[in-house]
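Taken together, the values in this text are just the output of simple stated rules run on the coordinates, not laboratory data. Just so we're clear, the structure is a prediction, and the values are computed from it rather than from any experiment. Cβ atoms are built from the backbone, for glycine too; each structure is taken alone.
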Structure I
Amino acid sequence: MNFAMIFRVAARAIARNKTRSILTCIGIIVGIAAVIAVMAIGQGAQTMMVREISSMGNNLVMVFPERRVQGPVSGGMGQGQTMTAGDAEAVKRELGHLVQGVSPSVRATVQMMYASKNWSGNVQGVSTDILQIGNWAVAEGRFFTEDEQSRCARVCVVGATVRANLFGEDENPVGRTIRLKNMTFKVVGLLAPKGANNWGQDQDDVVMAPYTSVERYLQRSKFRNINMMNVSLVSMDDLEIAKREIAALLRQRHHLADYQDDDFETRDTTEIMNTIGSVTGLMTVLLTAVAAISLLVGGIGIMNIMLVSVTERIREIGLRMAIGASPGNILAQFLLEAVVLSTIGGAFGVALGIGGAEFIGWWKGWPILIQIPSTVGAFFFSSFVGMFFGFYPAYRASRLNPIDCLRYE
């Protein structure tokens with residue numbers, strides 16, 4: 001028997017038991033679909049997170065004051081009183097060879113009012129460098145200037161969410177005057193929309209004003225304490241050097257002895273991306289392992305069905321051997337049936353996995369990253385599953401004695 005004949009015999013055997021063949025394929029279909037969907041969604045989620053984190057800023061390093069501790073209560077980063085705007089100015093002035101922009105940041109949650117409308121939101125006190133640092137763009141009007149920053153001018157730019165809630169979509173906010181807390185601020189610009197970040201925070205629900213103005217008029221602070229410092233590096237290749245020099249400069253300015261710990265903390269986007277990459281990678285591995293178990297179950301199903309098929313076709317096996325079929329021909333026939341079943345299941349599983357991943361991406365608005373090598377690999381793996389689990393039933397069939405097979409009732 002040549003290969004074409006063996007294939008036709010195997011195909012006819014599969015077609016004779018359509019329902020059983022379909023049920024046998026289901027395990028493989030589910031396993032392959034799960035593997036492809038999980039990998040596509042996992043890779044897409046990781047890509048989305050990296051993109052969102054990158055949108056936080058260019059080569060960004062964030063410096064926070066030490067955590068505030070009062071008795072048994074510990075505040076979060078940025079709640080301490082150990083860092084001032086002077087520190088940010090010193091970093092920009094003395095580390096210009098490493099940094100391309102520095103922005104102090106102070107926050108105030110206030111009631112915003114315009115005409116009869118009001119909105120409760122965040123006012124971010126920043127410097128003019130924040131446009132470059134945070135990848136912000138101005139859609140209409142302009143950003144405040146360094147002169148307005150040094151004069152503590154009561155000017156601001158608003159995000160798209162604030163604009164929608166205070167002015168509506170039809171009214172241009174540029175040139176209007178709004179009240180922040182109990183002080184009037186002139187709107188000089190509208191920020192381009194950024195949307196929500198990975199944590200669900202609306203980045204457009206913001207008003208930006210000079211940090212000097214926020215300290216004086218909204219915080220009414222006599223000190224120049226800041227909540228954090230955003231530093232944009234010239235190159236991420238100099239990240240470790242920059243962090244060391246920033247730390248050395250701040251320790252010098254804060255008069256810290258060698259035995260004293262830093263009264264500030266630094267974070268950079270590389271740390272965040274590495275952490276998120278580790279988490280999403282671990283989740284992808286775990287979910288892929290679960291999907292692989294489905295493939296294992298599907299493979300065991302193929303082996304069971306093939307064993308049943310061998311038992312049902314003992315007389316047929318004896319007849320084929322009696323008319324000249326060799327044990328190798330019998331082995332090839334049953335092994336080919338198992339491979340065909342698993343390959344068909346793999347093809348449907350690939351289609352279902354891609355379709356399922358695309359549907360979830362469309363439904364949830366997530367990016368989906370279909371990787372061709374992993375998809376092709378999963379398809380060929382389905383054939384391997386059929387070959388592996390189909391070998392024992394095929395081998396068992398090939399070792400049968402033709403005389404005993406012809407006598408089998």
Structure II
Amino acid sequence: MKYLFASAAALAVAGPACAQQISLKPVAEARLRYEQAEQDGLAEEKSHALTVRARAGVTASSGALSATVVGQGTLAIVDDYYDGVNGAATRPIVADPENIALYIAQLQYHTKALTLAGGRQKIALDDERFVGNVAFRDNAQTFDAVRAELTPAKGLKLDVAYAWSVRTIWGFQGKGVRQQAVSGDNILANLSYTTPVGTLTGFAYLVDQDEVAVQAFRQSSQTYGARLAGVQPLSKAVKIGYQLSYARQSDYHRNPNNYSADYWLADATLDVKGWKLNAGYEVLGASNGLPFTSFQTPLGTNFKFQGWADKFLTTPANGIRDLYVGGGYGWKQMGPLSGVSLQAVWHRFDSDRLDQHYGDEWNLIASAKVKKTALSVRYARYEAKAMATDTQKLWVQADWSI
């Protein structure tokens with residue numbers, strides 16, 4: 001990592017030399033997950049995956065300076081599935097290939113007004129719609145990057161990163177269109193300000209997917225937009241949260257397509273004494289109906305959006321409109337369990353052009369914690385109309401960390 005040495009030099013001069021004692025903080029995480037996927041139209045319609053993922057490392061810090069190194073490994077105990085890079089795609093994909101990798105290798109300088117970071121790191125901006133860590137997948141997504149976060153005044157923050165490599169969820173076995181890493185000159189910039197009605201953010205994301213194997217450069221784009229997110233109390237027992245966002249995207253760098261497309265989001269959540277009711281409408285617009293001329297989010301945590309069945313990780317050529325309604329209830333404590341939650345969400349998916357009804361999806365989740373272990377059971381059912389095929393997925397998961 002030639003840029004890591006430059007990052008180290010930059011961080012070394014970011015502040016005065018520090019003679020304080022070095023403190024060590026261990027990093028340890030473990031995950032056990034069973035995933036079952038059933039998809040119509042395949043030669044073998046079911047996949048079964050039981051995977052274990054472990055991470056271990058350490059953060060050494062002295063004053064404002066710190067260094068973090070974390071390694072990770074993923075092992076398939078039951079590997080009756082197509083992992084996206086190995087085997088034939090004759091059964092449903094479970095995107096958790098076996099892997100061993102350097103997950104984090106980061107140097108950081110941190111003060112109240114300034115944070116500088118260099119090396120392999122996690123970057124998750126806003127709700128992770130455009131830039132995220134993809135934490136649900138075992139191998140996750142990290143960035144070889146340098147990043148600066150500046151807070152020049154109360155409520156005002158500038159966050160700028162330059163990433164020369166995106167480390168994907170496919171791990172060291174990645175190949176073809178599912179690379180281990182995708183190089184490029186990515187610029188990720190946020191400017192946010194806290195107002196009485198919420199956090200207002202302007203953003204610019206210049207995404208350079210500089211590899212011919214990854215859709216022949218057609219995932220390179222420039223996106224500019226704004227977002228408002230906030231929570232307002234309506235009474236002592238009732239509050240409402242909301243998100244409003246708009247962005248405009250067009251081709252960038254070596255992308256052979258000439259296109260522009262819009263993004264819209266309106267979302268509201270009503271919280272009443274443990275009950276939560278949510279509704280929203282998200283649009284990833286289309287341009288001319290050709291592949292990869294619709295609004296794309298190649299660096300986002302896309303599993304969080306448009307249903308857990310993963311039918312729209314790449315936006316269809318005719319775009320997508322997602323109308324969703326959901327609700328749930330939570331308990332702070334239930335016997336030995338804390339943070340108990342039950343939630344359900346329904347999605348209706350339509351095209352942005354040509355008036356197509358892609359399909360509908362139900363998402364259900366039950367989650368809780370037992371001390372340092374988070375438990376969850378998750379289910380997704382996609383009912384196809386004009387896009388893809390009927391699909392069901394089930395996850396049973398336990399996450400532990402110190």
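Using distance in nm of label points 7 Å out along Cα→Cβ at positions 367 and 391 as the calculated read-out, with 4.2 as its value, let me know the right label among I, II. Could the numbers behind the result be given before it?
Working: I: 4.2; II: 2.1.
Attributed to the structure labelled I.
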Out of I, II, which has the highest value for mean projected area of the Cα convex hull in nm²? I
A value of 34.6, 104 was derived for Rg and Dmax of the Cα atoms in Å, for residues 215-334 alone; which structure in I, II was it taken from? I
Looking at distance in nm of label points 7 Å out along Cα→Cβ at positions 239 and 383, point out which structure of I, II has the largest value. I
Which structure, out of I, II, was relative contact order in percent (Cα under 8 Å, 6 or more apart) derived from, given a value of 28? I
Origin of the value 1.8, where distance in nm of label points 7 Å out along Cα→Cβ at positions 247 and 263 was derived from one of I, II: I
Once volume of the Cα convex hull per residue in Å³, for residues 23-102 alone is calculated for all of I, II, which comes out largest? I
So mean count of other Cβ atoms within 10 Å over residues 111-118, computed for just one structure, reads 16.4; which one of I, II is that? II
With helix-only ellipticity at 222 nm (-39500 (n - 2.57) for each DSSP H run of 4 or more, over all residues; to 500) coming out at -1000, pick the structure among I, II it was computed from. II
